[in-house]
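Values quoted throughout were computed directly from the atomic coordinates according to the rules given, and no laboratory measurement underlies them. Since we're looking at a predicted model, the values are computed, not measured. Cβ atoms are built from the backbone, for glycine too; each structure is taken alone.
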Structure 1
Amino acid sequence: MSESEAIAVGVIVIVVAAIFTSWSLAWRSRRRRDAALRPEPLLGDIGELRAAFSVLVLATTRSDDALERVAVDGLAVRSSAVLQVHEDGLVFRLAGAHPDVVIGRSALRGVGRANWVLDRGSGGDRIVFVRWWAGLADDGAEVDTALRHHEPGAVVAAISALLPADALPRDFA
């Protein structure tokens, strides 16, 4: 390898390292910013299982800013999960080493379908959005968790059964 090739390789390695370091620092900053945005802990049993779906969790965003991803543990980035609908809330059983995410019925604000999330379209309203309150009563925000399932209507119907009648239907498109 010539000296100029070695310099070029060194520059590329430094640039790639700088990009990954920058990305890591930005994600760490986002996690600190969003530390309060997590499901409120449930006290007691979540009730009988009503339905279960294998879903792809796409992202969680602020409900007032659909392009702002929030770093909610387990629901921030794309991952496979089993969504369980219980009589008193939702349980996301995430693939990998993530702990289950439980969203109590009282935190649920709405459910609906859309045809896009962040920078991706679905070619129809195949994406399910679950709107919920993340955080404690005084320190939190409404967020939307986007899911993909081959039968989005079934997911929406199962979650809708947990919501008060005035919360239905939600249109997130």
Structure 2
Amino acid sequence: MKRAVIIGNSGGGKSTLARKLGSAWRCEPIEIDDLMWRPGWQLTPVEIYNAEHTRLIDEESWIIDGLGRLDSIPARLARATDIVLVDMPLWVHFWFAAERQIRWSTGQIENPPAGLAAMPSTEALFRTIWEVDQSWMPEIRRLVATEEQRGKRVFRLGSVADLDGFEIRP
């Protein structure tokens, strides 16, 4: 009965980490982007997103990675038993995102976000990374700290070395 949230800005390796954790826990990870996005990078209607998000976090065990809607994060964190905050310097997120865009544009991407075929605009992706860093991450850090004070296990990954060496036991 473990429930892990892996949260942080785009291009931080959250989905890769979730797959690694899912293998160790024998639990299929849930990529919140699958819920958030429809083909063509169209947003899922809010009422559908909210209903499905509630259904997912009500499950007994899960690993959920990604941001999703900002207003859905508090409920996800509150229900989690473990929280992994990927909070690396902004340039690392840009670097990882650029590498992913290159792999995608050359047909070498294995796990595109949300399983989508269409690559997002690099400009839009970088703008999103910047905006999330500036406006969402302070609130996410605060929410994570609140859950930590409530007794949740919180792991903060602030570097590529932290990300590469991270292991969490079920």
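With distance in nm of label points 7 Å out along Cα→Cβ at positions 27 and 59 coming out at 1.5, pick the structure among 1, 2 it was computed from. Structure 1 accounts for this read-out.
Once distance in nm of label points 7 Å out along Cα→Cβ at positions 75 and 91 is evaluated on every structure in 1, 2, the highest one turns out to be 2. From 1, 2, which structure was helix-only ellipticity at 222 nm (-39500 (n - 2.57) for each DSSP H run of 4 or more, over all residues; to 500) = -8000 calculated on? Clearly, the read-out refers to 1. Among candidates 1, 2, the computation of Cα Rg over 2.2 N^0.38 Å that gave 1.24 used structure 1. If you work out FRET efficiency 1/(1 + (r/R0)^6) of positions 3 and 51 (r between Cβ atoms, R0 = 30 Å, to 0.05) for 1, 2, which one comes out largest? Comparing 1, 2, the top value of FRET efficiency 1/(1 + (r/R0)^6) of positions 3 and 51 (r between Cβ atoms, R0 = 30 Å, to 0.05) belongs to 2. Could you figure out which one of 1, 2 the value 22 for relative contact order in percent (Cα under 8 Å, 6 or more apart) was computed from? Checking each candidate, the match is 1.
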